[in-house]
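Listed next: structures, encoded as structure tokens.
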Structure I
Amino acid sequence: MIDHDRLFKELIQTFFWEFIELFLPEVLDYVNKDSLTFLPEEIFTDVTSGDKRKIDLLAKVKFREQDTYFLIHLENQAYNQKEFERRMFHYFARLDAKYLLPIFPIVIFSYDEPKRPEKSQYTVNFPNKKILEFNYIAIQLNNLNWRNFLNQPNPVAAALMAKMDFKPEERVRVKLECLRMLVTLQLNPAKMELISGFIDTYLRLNATEEQALDTELKQANLVEEEGIMEIVTSWMEKGIERGIERGEQKIVKKLVKRRFNNIDSTLENRIDSLSVEQIENLADAIFDFQSVEDLINWLEQQN
């Protein structure tokens with residue numbers, strides 16, 4: 001399963017000011033960018049359901065030319081949820097009580113469906129009085145046209161276009177433009193890999209589409225084509241490696257289960273965490289094991 005929250009958190013934490021510049025450039029007029037600090041993960045317990053909820057990203061920044069701080073709270077919502085606006089208010093209230101600082105709340109709605117506009121407000125009204133009006137910024141990706149971001153040389157745009165609104169027949173074109181923008185940004189290898197991985201996770205092409213992409217690449221600018229092909233080749237290599245690893249893990253686990261009349265889930269998980277090279281070594285060593293303890297000892301030595 002895709003860990004949507006982790007992917008979005010990693011992207012935005014790495015390119016925080018680029019995200020703000022892309023969607024909320026007016027904030028840059030009154031913030032001191034050098035004061036940015038990401039606060040530790042906040043976990044709140046829902047008193048009614050007992051569920052524990054984790055805040056995605058919380059940043060502490062200073063107002064420009066002032067010695068006062070405010071918080072930027074950012075949530076990624078990867079699925080449609082009833083009364084989400086109330087949950088955002090609960091987060092706001094608890095953060096306000098803990099930090100006693102102004103809070104700027106932002107939500108990225110990143111799911112594909114539904115496409116109806118999401119709420120950006122939570123209110124409490126009585127017939128004679130409005131008691132509460134809580135507002136937050138709602139960035140709904142599936143309501144944003146990807147073409148509007150084509151000419152914005154921004155790494156966050158390169159990544160998030162893969163989650164924006166486009167027609168099924170535009171999938172190849174969108175992926176090509178995401179990659180074209182990425183190679184022109186001249187990022188360091190780690191940042192390049194972060195964004196390319198994000199694009200490939202959310203805009204995975206089928207075989208026919210991959211062939212169409214290859215055809216498009218051959219018609220692209222030579223310099224851009226070379227950079228894009230390096231990324232595509234990297235995706236292919238990682239895909240093959242993942243396929244080999246999953247296949248070998250499956251075979252090795254079957255061998256282990258047969259030799260020791262099944263194993264518990266803890267040992268299965270430890271085998272799943274092994275690298276391709278370690279899986280190959282385990283396949284060679286397994287017939288030398290006399291007991292499950294031998295297997296456990298071997299796994300301990302791999303750390």
Structure II
Amino acid sequence: MEKKLGMATRDAYGKALVELGKTHPQLVVLDADLSKSTKSAEFAKVFPDRFINVGIQEANLAGVASGLAACGKIPFISSFASFLTSKGFDQFRMAVAYSQLPVKVVGSHGGISVGEDGASQMAIEDIALMTSLPNFTVMVPSDEFSTRALVKQAADLPKPVYIRTSRPKAPVLYTAENRFEIGKGVRLREGSDVTLAANGLLVFEALQAAETLAAEGISASVIDMHTIKPLDEALLLEEASKTGHFVVCEEHQIWGGMGSAISTFLGRKHPSRMEFVAIQDTFAESGTAEALFEKYGLTSPHIVRAAQRVLDKIKSC
């Protein structure tokens with residue numbers, strides 16, 4: 001399929017904040033001195049009195065947000081996902097999750113597509129951390145339209161939310177007319193042989209893989225699992241009943257990510273054959289996003305081979 005790039009999901013987040021600010025007077029935005037990168041600076045330009053830069057102290061960022069939430073505000077907090085989820089985890093656990101406060105946590109520059117910034121900036125464990133916290137909803141939108149819609153819905157959700165956004169421009173998959181719902185995946189392509197479940201930048205790669213598989217006589221379904229917690233269990237069961245074979249595709253460490261969540265659910269409800277396209281228990285290095293996706297196995301050819309493996313249809317050389 002043709003690759004049409006739109007804005008990065010981090011840019012879509014910034015625009016959604018401004019739109020929310022006009023309709024939600026209780027909404028406040030906080031950042032840890034990275035607002036130009038996370039794009040929360042867009043909100044600060046329009047609503048300077050409702051924006052707080054706490055400085056480079058992510059744990060304090062989480063703590064301040066929990067206090068604001070306890071006072072009736074709707075706080076959105078942003079920083080690089082690698083810093084925010086690791087340095088603020090204790091506060092997210094006790095001050096937000098345990099207290100069930102509606103803090104909205106947005107981890108920017110998720111995954112290895114940060115590229116040249118290197119391993120210290122790459123969040124490859126953020127989904128594992130945040131899904132492990134009771135009461136948190138966790139999402140990884142795939143393009144600008146899904147991001148704006150899900151961010152707006154998150155504002156009205158009376159519970160903690162974690163949303164991962166990305167640095168590179170994302171392929172456009174949807175339009176402004178598409179409707180999204182937290183906890184409900186989107187079936188982008190019907191198939192009968194194998195299901196490709198993906199989120200974030202891997203959704204486009206899965207769609208490309210489905211086209212390649214179709215040329216080989218393999219019918220692949222593609223579902224955008226933008227919400228990892230709660231999972232769309234009904235959609236997964238429909239796919240399991242129809243194909244019985246899954247390839248889970250994510251820009252995350254293989255341990256504790258979406259693949260773990262889906263396999264845990266299906267293992268109890270509808271055992272299926274599965275393969276996983278993910279980062280294989282390693283830190284990445286510095287390089288372009290494209291080169292890193294190729295080196296660490298996150299491109300459409302890798303998804304094709306995973307589908308062939310799960311179907312036992314690998315052709316010998």
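Out of I, II, which structure matches 17 when relative contact order in percent (Cα under 8 Å, 6 or more apart) is calculated? Mind showing how you got there, number by number?
Values: I: 10; II: 17.
Derived from the structure labelled II.
Given that Kirkwood radius over Cα pairs in Å, derived from a single structure, equals 19.4, which label among I, II identifies that structure? Display every interim value, and only then the final one.
Values: I: 22.8; II: 19.4.
Structure II accounts for this read-out.
Output the label of whichever structure in I, II has the greatest value of distance in nm of label points 7 Å out along Cα→Cβ at positions 81 and 185. Spell out each step's value before the answer.
On the way: I: 2.7; II: 1.8.
Answer by largest value of distance in nm of label points 7 Å out along Cα→Cβ at positions 81 and 185: I.
From I, II, which structure was helix-only ellipticity at 222 nm (-39500 (n - 2.57) for each DSSP H run of 4 or more, over all residues; to 500) = -15500 calculated on? Present the calculation step by step, with values, prior to reporting the outcome.
Details: I: -15500; II: -10500.
This figure was derived from I.
Can you tell which of I, II yields 5.8 when mean projected area of the Cα convex hull in nm², for residues 33-120 alone is derived from it?
Values: I: 6.7; II: 5.8.
Structure of origin is II.
A short reminder: the numbers here are calculations on the coordinates, not readings from a lab. A quick note: this is a predicted structure, and the numbers were derived from the prediction, not measured. Cβ atoms are built from the backbone, for glycine too; each structure is taken alone.
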